[in-house]
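Okay, got some structures for you below.
Nothing in this text is a laboratory measurement; each read-out follows from the coordinates by a stated rule. Quantities reported herein were computed from a predicted structural model and do not represent experimental measurements. Cβ atoms are built from the backbone, for glycine too; each structure is taken alone.
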Structure 1
Amino acid sequence: METEQLILRSDQDGISVLTLNAPKSINALSEAMLAALSDMLDAIAADRSVKVVILRSGGDHFCAGHNLKEMTARREDGDGGFQYFQDLFAKCSAMMLRIVRLPQPVIAEVKGIATAAGCQLVASCDLAVAAEDATFATSGVNIGLFCSTPMVALSRNVPRKMAMEMLLMGEFLPAARVAEMGLVNHVVPVAEVEGKAMEMARIIADKSPSAVKIGKRAFYEQTEMPLEEAYAFAGRTMVENMMARDAEAGIGAFTRKESMPEWTGE
């Protein structure tokens, strides 16, 4: 029941829309929210009917990051909250990795604020669409807590000096600026955010699921490799992809100038 309350899921035509449903806390990544989102991602990973995921928010804002009130309360623990904080950040990192490792692409649909771990959530998604009035920040430094875990995803999305500017200054940046930096793909009027995210999702959902799955996995793996190793890995991946039934059918149809086949995902 808790998962159903905190994360709403709606599926149609191979697209799963997940809605962060805790607007009173600005969809903060509480323990319960992290658990709910992790469980939902695990379920989608095993669901072959889902081809693309859209992650959106209930209320006026995307996500305010960790629940600081919940965290502060644990300072009353015997160890001052040390073990709790270790476990919490590990759970959050594991949830972010679930997004990266999910077979299906994930599109963040951002309105309002996305700050600290909320900004990390956007950076962890494969694609992002933002409303014109959305703002982004890694603002922990303003309250004495450097955004070290958000830094991991942020620094893999934007150039180093831009990441350091966000991390060191803690300022809220408009959507147009973070789009220039590479954190989001498109900035549109707020009334068009859902439509733009759905448009992108439908285009991706029309592709071969096996090609998309192989490609997403390979993209993240090769970015961590030296150049020569990355090329060797990518070559092996191309061979794997060529052996898939979808590739055989799709390439055959293309060379024969026929319509693309129905994808099997195999």
Structure 2
Amino acid sequence: MSVPVMTVPGEPPAPVASAAVRAAGLRKTYGSGETAVHALAGVDVAFAAGEFTAIMGPSGSGKSTLMHCLAGLDTASGGEVWLGDTELTRLRDDQLTTLRRRRIGFVFQAFNLLPVLDARENIVLPMQLAGQRPDPAWFDAVIARLGLRERLEHRPHELSGGQQQRVAIARALLARPDVVFADEPTGNLDSRSGAEVLGLLRSSVKETGQTVVMVTHDPVAASYADRVVLLADGRLAGELTDPTAETVLDALRGLGA
């Protein structure tokens, strides 16, 4: 049975050679003075390439802020974020935009599909914006894996929630990004569709070596991951390897979640 491995204060992050994305001394503060909120208070963490990691913690623990900083969607107040050998915290806004389009995939709870575009157009849009053309063979492989071949000409309102999230996953995988960040990807889905989506994320790691970092509050969703990183009060609070829903729930209870 897996048990939480508590982080030792001052312990360095995991070896960086195999890290797809990592943070060192990462801080994020909102406001100033007595009203300042320290969402991240010096986080050292690394996410291995080809691994499925879930980020969990009580409400207000900083898990979404951590993901947003790792993905270049939010600016850190201090510390460093590295995507492979590229330091995101030194990039200009235009450089970050280009990097996100080329090297990062996103799967959000709200799907974020454009209603005027059909599924195929939604899937290829980020690559088009980046001035890239999809590899036809890879496009066909992704579509086949996600079971979307018969849905490519449908617009979002003609698709179920699970199908819309599959389109979002295809969009995230198409450019073969360094990392796919998934923010509560099953939050708007029923349990069956949610399980299908998590299984697809799991298979993208196992079969193609994709790196996936997922924020979730659901212990069952976290059990699909190889590793669970735990946050509390903006700090790394421990981790689980080979998690189950039961061990995740026990760990969260230990954090007061």
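State the single structure among 1, 2 that was used to calculate helix-only ellipticity at 222 nm (-39500 (n - 2.57) for each DSSP H run of 4 or more, over all residues; to 500), giving -10000. The structure behind it is 2.
Identify the structure, out of 1, 2, from whose coordinates distance in nm of label points 7 Å out along Cα→Cβ at positions 29 and 221 was calculated to give 3.1. Working through the options, I get structure 2.
Can you say which of 1, 2 returns 15 when relative contact order in percent (Cα under 8 Å, 6 or more apart) is computed?
On the way: 1: 15; 2: 29.
Label of the source structure: 1.
When distance in nm of label points 7 Å out along Cα→Cβ at positions 109 and 237 is calculated for each of 1, 2, the greatest value falls to 1. Thinking of 1, 2, which structure, once Kirkwood radius over Cα pairs in Å is computed, gives back 19.5? Checking each candidate, the match is 1.
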